[in-house]
Structure formats: C-alpha cells, structure tokens
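Heads up, there are several structures right after this.
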Structure I
Amino acid sequence: MPKIAVVPGDGIGPEVIEQGLRVLATLAPDLEVEHFDLGAERYLRDGTTMPPDVTARFGSEFAAVYLGALGDPRVPSNVHAKDILLGSRFQLDLFVNFRPCKLLDARYCPVKDKSEADVDFVVFRENTEGLYTGVGGQFKRGTPDEVAIEQEINTRKGVERIIRAAFAYAREHGRKRVCMSDKANAMRHGHDLWQRVFREAAAEYPEIQASHLYVDVLAMRLVQSPESFDVIVTNNLFGDIITDLGAALQGGIGLASSGNLNPGKAALFEPVHGSAPDIAGKGIANPLASILTAGMMLGYLGRRDEESRVEKAVQACLKSGRVTRELGGTLSTREATEAVLAAL
C-alpha cells in the first residue's frame, strides 16, 4: 500500500493541503497518509527544522511527500523553510524539478489571442546544483570593501541526468521538441558543459527536434509564441524564473503544480504559490494548485487516469467560473474543492 508523507506547511499551506487530501481520499482511498509536524510553528516551539531521521524516513518508507507552502514572517531568516524544502531536495537527491505549464481556460492567459492548445509545455529544472548550493562566502562583511561571492556548480553527472530525463520524458509522452536554455555566451565555462552534453544526448533521440536558446531569448519567445515549446530543460536559477513565467501564461501561480523527482524513488510534490500569511485562516485561498499537485502525485504513483480526471475536473470548474475570488469567482477555499469533487 503506497504511503504518503504530508507536511502541511505555513500560512495558507495547511488550508489548501487539506483540500488536496480530500481529493486524494476520494480518488485513492487506499493511500496511507502520515502527517509530520514540521514548519514555522514547530520551529518557534522548539527550534526544530528538519530532523535527519525524518528525511531518512521520507526516502525509505514513503512513495511521496505532499508539501504545503513554507514561509512565516515570524521567522525572518526562513531557516526552517530552507532546511525542509532544500534539505529534502538535496538529501533525497531530487534532481528534477518538474513543472507543467498548461493552460486549462484561455480566458486566464494574459497574452492575447492564445488558445489552450498554445500553452502546453513542461519544464525540467535542474534541482540540486547551479547557484542554489550555497557555495560561496562574504569577506569584510558590513564594510565599504565587502565582497560577496556566489558560485555556480555544474557537474557532468548533474547536467547529463537532467538533460536525459527531459529527452526520455519527451519520447515517452509523444513530445516532439526539447529546448535547452543556458547563458553560454556570458557564462562560458559551466554552460559550455551544458551545450556539449545536450548535443551528445540529442544525437540519441533523432526523432525529437533539439534546439537551444539563451535564457533571455527564451523568456521573450515564451511570451511571443508559447506554442513553440514542448519540453524545456535548464539549470536551477533559470528554471526557477522561467517556470514562474510559465505559471503566468497558464493563468497564475494559483494554478501551478510541481514535482521534485528522482525517477523510481520517493518524490516531493508541492504547489508553488507562497504561504500568503496575510490571508491565512480567511477561507479564501485558491486550492486548485494543491489539487492539481495531488493529481500529479497520483500520476507519479502510476495512476495516470486519476491524474487526468483531476485535471479535467479543475478545468470544468475554471470554465464554469466555480472558483475562488482570486480567479474571479465567489467560492471559498472549501467550496472550490467541493466544486472539483462534484466535477469528479
């Protein structure tokens, strides 16, 4: 029986994760769920961020982790969020950050004259290297001569496995194009590695059109012609930025789901919106990203029919206006979930 670890998170996290769990209970009542007391409240209570034994349990006992948004103004350093999210990514070696960018209702796309068929691509963001490793330091801190250094890490192993994962996904899912994005014209050492590995991998997938764009050009093209893209693969920093642009194209961050993956191993799934502490407890948060993330988790567990049902149910609610105020509707967080359940 698959086991799911649940970390509800901070702010609106517990509210929207609860709604995602309602959908999971309806579609997959056989899933065993265990809640973990981690987040700002736990940190403020006893200083705990992410116990090593919990990370070990995630990797050995659970098929997936369902994580709510993290961040609380009472913890200005966000040390707990860093340890829980980044710690899980690094310790579990979740090298793929997978972000689908799919428009479910054309009315929500901010780019004029774009249909639902025009915005349907996925991003493979490298998740364990790049500029997010914390390698660097500060010298003469707080003085006029201060120096701050942030170093980007690119290993052949890390670059090769994310690029190969993107091509493998394209082949498995009938996607015809893979675009790699870097900034090799300015960052010629690390990103030359990306260029060489991409060419080598592309040669093994002759049926897939392989292309390259510098990240600034990619950002421009995503706005001009999102229909040009099927699969995008890029590094940690650029992927972080591009996926939020993609979220805007699909209707907003409140509809954006994500998975942190190492194929065949325990994965971590999270809606990518923030914890929004200013609206926590008011019952107005949009639960759809959490629900779509729950659907993605079901797909990862081999239940692709249920994943498709979730997406279609959310789409039906968007089309009929049965949504929260953020999306122009009138429903509360719970009522929006009940609309999805009714559509299911």
Structure II
Amino acid sequence: MSVRPPPATPAQPAAATPMAFARVMAAAYELYGRSPANALKLAQITPSRLQQPEARITARQMEVLSGTAMQELDDEALGAFSRKLPWGSYGMLARASLSAPDLGVALKRWCRHHALLAGDIALKLVVTGDSAAITIEERTDLARHGQGAREFCLVHVLRNIHGLACWYIDSRIALQGARFPFAAPPHADAYGLMFPGPVRFDAAQAEIRFDARYLALPLRRDEKALQHMLQRALPLTVLQYRRDRLLVQQVRQVLAAHPDQAHNADGVAALLNISARTLHRQLKEEGANLQQLKDEVRCDRAKDLLYRSDKPVKQVAAAVGFLNEKSFTRAFRAWTGTSPGEFRKGFMG
C-alpha cells in the first residue's frame, strides 16, 4: 500500500537542494527491490529530470520525497546503515532527550542513543573552549553504495541533529562552520544554504561547529510540542529556523559598539529592540546577567588599551567608564587578579 502525504504544490521557492540527493533516495528503493515511482510522482520529479546532473529540487519536494521513501521502505536511514532504522526511530531519539535540563545534556543523550540504533557511525559532542562541535566517526564503509550515498548520509544526520537542536531550544543556532571528509561535489554551492557559515571539504571527519554557550540553554519543548512537531518533522532538516535566542553575544556586541547608549538595562534593551524585562529574563535563561557582561566587555576593552596603547591608567579608566583611577584599579584587580600597571608590565617585560 502506497504512502500518500500531501503532494508538493506547484508554486515553490527557488529550487536549491541538489537532485543528487533525490537520486540517492531513488537508489535506496533499488536496494530493497522496490520502485521509487510513487515517491517521485508525489514529489513531482519526472524520471528524466531525476537524471539531470545539475538539476535542483525545492525544500518541499525534498520533504515529500524523503518522507515518502522513509515510510515506504520503513527505513529512516534509507539504506545507509547495515541495519534499518524503522520509521519513527528519530522521533524516539528526540523523545528520549526531551527531559534533559539543557541542550548540552540533550545532545549528549541523542548521540549516545543513536549509537544504540546504528553502530555504523558514532556521534559525539565535543567542547573546546568557547566552541562546541557535533562530530561523526565512520565505523563502517558508508560509501559501499556509492560516494553519493555516503555524502547524503553524513549531510542528512548533521542536518537532522542541527534542526532538532534548534527546535529543542526554539532558536536558530548559528553555525561557526561545517566540515566534510570528501572532495567538494559539483553542487558544493548548495552547502552554503544547508550549513550557513564556512564549509570545508576534504576534512578528517564530518562535523558542525557552533558557539558552546548554546549548550547551557534550557529546552523549551514538551511532549505535546513533540507530538505536533513529529507530524511534520522533516522541514527541520531542510529549512532554516526563524531566530537566534542566544542573547548574550548580541548584548556583548551592543555594549562594545555603543558604550554611551548602553550604560544601563534600558539603553541596552532599546538598542536590541526588546524590553528591559525581556532582556533580564532571557539573560537569566542563558545563565548570565547584564552586570557580568558589562564587566567582561569593560575588562576586555581595558586589557586592549593597556596592551596596545601607552595611555596613562587614569585615561584607560575613563575610557572604560570609571569615574576615577582608584575604583578602576580595584575592579580590574577583581577581574584579573592583578593591577592595571602590573598587567601592562607583564606584556612589556
């Protein structure tokens, strides 16, 4: 019996998804001795169009084709792994992490549980300084059905976990970069849309990288929201999320760029076009507060002036918003454990 999700509508945004991915999904049908004709028809992809090397499809066509294929083949991995991932597997992974207190714990659980379903790859959350990465270790030959199948598998898994992470915290998670362990494909330009940020090919392994501060954000979803999301989960992996809730970085930028206007919560909030109450609430959710961020920005600015200029300490104090040298010295010692003069001598000496 054929699975029939709503067909793709004729009016679509510009097609950007590589047709190469559609060919991988069509090939998955062949692995199971099935015909992809029904799925292609629902996605409005003709057999001749499917074979055009440079052709593209829309996000909606991608959603219809992949959703139909995963259900008809009862394999959310579409033949990429040595065992099937029955329809609903990724929903089960999402549910298993839903009770996590923050995104970091949720992602660690997701990676660990994924290994229980498919040992062909091992996902890991790696934090280095201010940066976090989701990495993929390939433990079997993902290219046994062709390099295109390997590429699609790695892209699909990373898009899946990135989209889910965004959904968990109701935020667009900006990527610092993405890496892939294969040569740049003919459709490499599409990667800038799938993984906004610097993209590198011929890397040691597949990974996406982002600001580690996202990991501290609390999950904003419950079981009811999960049930609703799973009715149309695939758009999470093919569409960009709407906005970034990581307010800490935006506040830092405002404090650094507009010190005269951002001297209090009302000023900062006005520059960010939010209320002071929302500012304090969201910063609290992210484990920060305005005074802490102001101190960090002032400290960084003071260090820069002490290191890069020969301004007297009194002028440095005034430049970073202190009324006198004594209060600045006291604050600087609390921030760094040393006085401004000692800090400057350390670099000169």
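None of the figures in this text is laboratory data; all of them are computed from the coordinates on show. Given the structure is predicted, the values throughout are model-derived calculations rather than measurements. Cβ atoms are built from the backbone, for glycine too; each structure is taken alone.
Looking at structures I, II, which one was relative contact order in percent (Cα under 8 Å, 6 or more apart) calculated from, given that it came out as 12? Walk me through the numbers on the way to the answer.
Numbers: I: 22; II: 12.
Clearly, the read-out refers to II.
Of the structures labelled I, II, one was used to calculate log10 I(q)/I(0) by the Debye sum over Cα atoms at q = 0.10, 0.11, 0.13 Å⁻¹, giving -0.61, -0.74, -1.04. Name it.
On the way: I: -0.61, -0.74, -1.04; II: -0.71, -0.81, -1.01.
Working through the options, I get structure I.
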Report task. Using helix-only ellipticity at 222 nm (-39500 (n - 2.57) for each DSSP H run of 4 or more, over all residues; to 500) as the calculated read-out, with -15000 as its value, let me know the right label among I, II. Result -> II
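Quick one: distance in nm of label points 7 Å out along Cα→Cβ at positions 95 and 311 came out at 2.6 when computed from one of I, II, so which one is it? Intermediate values should be presented prior to the final figure.
Numbers: I: 2.6; II: 5.9.
Answer for the origin of the read-out: I.
Computing distance in nm of label points 7 Å out along Cα→Cβ at positions 23 and 303 for each of I, II, which one ends up highest? Before the final figure, lay out each step's value.
Details: I: 1.2; II: 5.1.
Once distance in nm of label points 7 Å out along Cα→Cβ at positions 23 and 303 is worked out for each structure, II has the highest.
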Query - For 2.1 (distance in nm of label points 7 Å out along Cα→Cβ at positions 199 and 231, calculated) the corresponding structure among I, II - result: I
**Report entry** Structures I, II, by FRET efficiency 1/(1 + (r/R0)^6) of positions 175 and 287 (r between Cβ atoms, R0 = 25 Å, to 0.05): label with the highest value
**Finding:** II
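When mean count of other Cβ atoms within 10 Å over residues 151-158 is calculated, the result is 22.4; to which of the structures I, II does this value belong?
Working: I: 15.1; II: 22.4.
Only structure II yields this read-out.
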